[in-house]
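What follows is calculated from the coordinates using simple rules that are stated; it is not laboratory data. Here the structure is a predicted model, which is why all the values come from computation and not from measurement. Cβ atoms are built from the backbone, for glycine too; each structure is taken alone.
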Structure I
Amino acid sequence: MARARGAAILTNDFNLNRVADLQSIRVLNINSLANALKPALLPGDTLRIKIITEGKEQGQGVGYLDDGTMVVIEGGARFVDAELDVLVTRVLQTVMGRMVFAQMHLE
């Protein structure tokens, strides 16, 4: 139907996306759009984040950005329920999404 009308398909279905590409139908992927709108984070950037819970490793605290990105804060376990300024040390892209590693920002 999209090809007959010269329309594009809006989807988050990876397989539909591939089939439409193979048939030369324009596809707008919601996941790609969401990823493109996420703010770019680089090592050295500072963030203000609320630590929600302790992390898997001893001493780690975990918080989340507004877009749902997990931020693991080294030494942050003792600050659960507190809001801190943190310094980004590493950004890791996984199949489950993006993870940010940070340490407390000392001024």
Structure II
Amino acid sequence: MSFYGVIESYKNIDIDRYMNNVTDEDVIKSLSKENLDEYDLLNLLSKKASNYLEEMAQKANKITNQYFGKTICLYTPMYIANYCINKCVYCGYNLESKIKRKSLIWKK
């Protein structure tokens, strides 16, 4: 299914009504699932979920460590240089973009 098709499939969902009917059991069930779907996201964004912030934080920490490990990514502040070595295709600071580059760091 295309991205547009996915978006279209959600247009008939009454999100306000759904969110107002979320129960504690819905939130607990969503927190216990390994793979979350769009309804789990709504459950965890509902007012009922505010009672489970610690559990959500622990789950988020577990998933973050699972996918990224215990790393910290630092990005160069743009006032030091107007380029980045990561070469992300979508980014204007991509080192391979054909624009004039400047850096305030002295090079020998």
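Structures I, II were compared on mean count of other Cβ atoms within 10 Å over residues 56-63, and the highest value belongs to I.
Of structures I, II, which gives 4.7 when distance in nm of label points 7 Å out along Cα→Cβ at positions 8 and 72 is computed from the coordinates? Clearly, the read-out refers to II. Tell me which of I, II gives -5000 when you compute helix-only ellipticity at 222 nm (-39500 (n - 2.57) for each DSSP H run of 4 or more, over all residues; to 500). Answer by label: I. Assign the value 2.2, calculated as distance in nm of label points 7 Å out along Cα→Cβ at positions 24 and 40, to the correct structure from I, II. This value belongs to structure II. Here Kirkwood radius over Cα pairs in Å has been calculated and equals 18.1, so which of I, II was it run on? Working through the options, I get structure II. 20 is what came out when relative contact order in percent (Cα under 8 Å, 6 or more apart) was calculated for one structure; which of I, II is it? The value was obtained from structure I. Among candidates I, II, the computation of distance in nm of label points 7 Å out along Cα→Cβ at positions 48 and 64 that gave 2.7 used structure II.
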